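Next up, some structures in structure tokens.
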Structure I
Amino acid sequence: MGLSVPQSGEYATAFERYLARVRHVEDPLRELAGQRDRMLARLSRLSDEQGQFRYAAGKWSIKDLVNHLSDAERVFAYRLLRIGRGDQTPLPGFEENDYAAAAGADRRPMTAVLAEWAAVRDATSALAQSLREADWSRRGTASDAPATARALLYIILGHTEHHIAVLADRYAIR
């Protein structure tokens, strides 16, 4: 099954920066696994102390960033589930900084934070594999904006790519 890149009107304009990072992706279902492998290769060698690194005061640690990826992907995948199954209930937004503060990722081992993200990604992949071709064009509302199931899958990928770039640029994780 080939999924085309979402068009404007299928997602909130705030997500354009994520879509721009993955417009070239021709097989987003395969890319979920490829991205998972790249993230694990980059981060699995980090110690707990390295995972607590912050590039500046008040910024997230690497553990916080990975935990944020888990939280955000859960939210985006829940939206994907609801919209992909035809649920028209408007879905609320979430405040990422509140979630990060509440999570306390630095108290956990880096291996546990990373294993959680991998498990979340595996669940997202299973959900995406379960959807039928017609499901991808279903529309709903998330954070007071239109969203298609297809756009949500690309947002998940683009959001992760955004943070891969942050890891490279600000944390020197390549």
Structure II
Amino acid sequence: MSLTLEDKKAVVKEVAEVASGALSAVAAEYRGLTVEQMTLLRREARNSGVYLRVVKNSLAKRAIEGTDYECMQDSLVGPLLLAFSQEDPGGAARVIDNFAKTNDKLIVKVISIGGKLLGPADIKAVASLPTKDEAIAQLMSVMIAPIAKLARTLNEVPGKLVRTVAAIKDQKEAG
């Protein structure tokens, strides 16, 4: 069933809105995946805060025009699905990479973060980017480390004094 002009305009508008607010994008070839596999992929994407859509390449090119993902236009060839990370930069790459581990028919074609085009080999690096919560936890541990070390150091002074006094006491009792 072909799309009417109004349907095409709606698809372009929807994808353009998502792309303008997305943190990263992944285009992957889905040729050979079954309906059940695509349903599983969509469910996993939805649960991870990733917008996933199969769009005609001509419509996708129009949708990403004027966004950070315009650099992907030349790479949109063949039957592709687009995945846009909504919550964290590595979200789309993580979903696609995890799904591709068990489904070799899903092949990453191109990745883009912040207007920079990356190749399919970079999927692991992008997928390993920390989530927002993980990044905050890492930042907090880095910020608290000097304070914790200072507290341990300050606590060591009275502890050393107590051990010294105890050693003197033991020495006087022995001698």
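Taken together, the values in this text are just the output of simple stated rules run on the coordinates, not laboratory data. Given the structure is predicted, the values throughout are model-derived calculations rather than measurements. Cβ atoms are built from the backbone, for glycine too; each structure is taken alone.
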Exercise. With distance in nm of label points 7 Å out along Cα→Cβ at positions 11 and 147 computed per structure, which member of I, II shows the largest figure?
Worked result: II
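Name the one structure among I, II that Cα Rg over 2.2 N^0.38 Å, for residues 67-122 alone of 1.28 was derived from.
Only one of I, II returns 1.28 for Cα Rg over 2.2 N^0.38 Å, for residues 67-122 alone, namely I.
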Problem set entry | Value 28, 15, 6, calculated as semi-axes √(5λ) of the Cα gyration tensor in Å, for residues 107-154 alone, assigned to which of I, II | I
Problem set entry | If relative contact order in percent (Cα under 8 Å, 6 or more apart) is computed and equals 40, the structure in I, II | I
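Given that Rg/Rh (Cα atoms, Kirkwood Rh), derived from a single structure, equals 1.39, which label among I, II identifies that structure?
The value was obtained from structure II.
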